[in-house]
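Right after this note come the structures.
Each reported figure results from applying straightforward, stated rules to the coordinates on display, with no laboratory input. The shown structure was predicted, so the numbers you read here are calculated from the model rather than taken from an experiment. Cβ atoms are built from the backbone, for glycine too; each structure is taken alone.
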Structure P
Amino acid sequence: MTATNAQITQALAMALAAIDELKGEAVNTFDVTELTTITDYMVICSGQSARHVKSIANHVVEQAKKAQLQPRVEGLEEAEWVLIDLNGVIVHVLQPTARAYYQIEKLWDIDPGAAASRHSN
């Protein structure tokens, strides 16, 4: 089932509020609608430790369930990098070392016009 724009906007606002409530750090939001078909938004944030990452991720999941969403979660046990799929919004919660190592922001911080021109040659 595909989410509507209103549902996606609501999921994004809910995720950002949940992250903020538990003091998620260095929060970046990317509108990736022009870059991929897997989601509309990517949210990336850090937690200070495995316990903090797990707490943030659990809070996002709890709030999503309260909002009648069915989140899919990966990586919660290890809590190094937790991915939460909210059907239109994907939330990444990482420990600082994992975030620095994988640098996933670089995958999505691309000008869509520049990406299109590179692929059209």
Structure Q
Amino acid sequence: MKKSKRAMRRVILCKLFEHLEAYYGCDWSRETFVDGQLSLHQIDALLAFKSDPRLQELRGALVRFDEGTYGICIGCKREISQDILDRDPSQRVCADCEKEFSHTMAHAFEAHGSYMA
């Protein structure tokens, strides 16, 4: 069963809060943050001056959510499974495209293996 938009946004906010809490501390309560009571502007203020790739990935997921492109694979344009998004809400590719990418990269490394030595 597919989650509601509110539930999907909540998953992103949970991961963002957990990362902020673990690495930076957070002045907001978990409930306030996760229940969507903060605007994207307020979230941006929290993230200001933090050059953290994981925060940027999660913020990007929020932007894609607001734009209506969240959960759409950048490779094949199909929906990314809910299981994948639950594990990592910043994911931008589906399982099939991830496998294809991994397969392609493995062959590229094999082809250039002599350069890796």
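In this comparison of P, Q, the computed figure 31, 19, 11 for semi-axes √(5λ) of the Cα gyration tensor in Å is attributed to Q. 26 is what came out when relative contact order in percent (Cα under 8 Å, 6 or more apart) was calculated for one structure; which of P, Q is it? The structure behind it is P.
Out of P, Q, which one gives 2.0 for distance in nm of label points 7 Å out along Cα→Cβ at positions 26 and 90 as computed from the coordinates? So the calculation was done on P.
Calculated for structures P, Q, FRET efficiency 1/(1 + (r/R0)^6) of positions 34 and 106 (r between Cβ atoms, R0 = 35 Å, to 0.05) is largest in P. Could you tell me which structure in P, Q was used to calculate helix-only ellipticity at 222 nm (-39500 (n - 2.57) for each DSSP H run of 4 or more, over all residues; to 500) as -13000? Source structure for this number: P.
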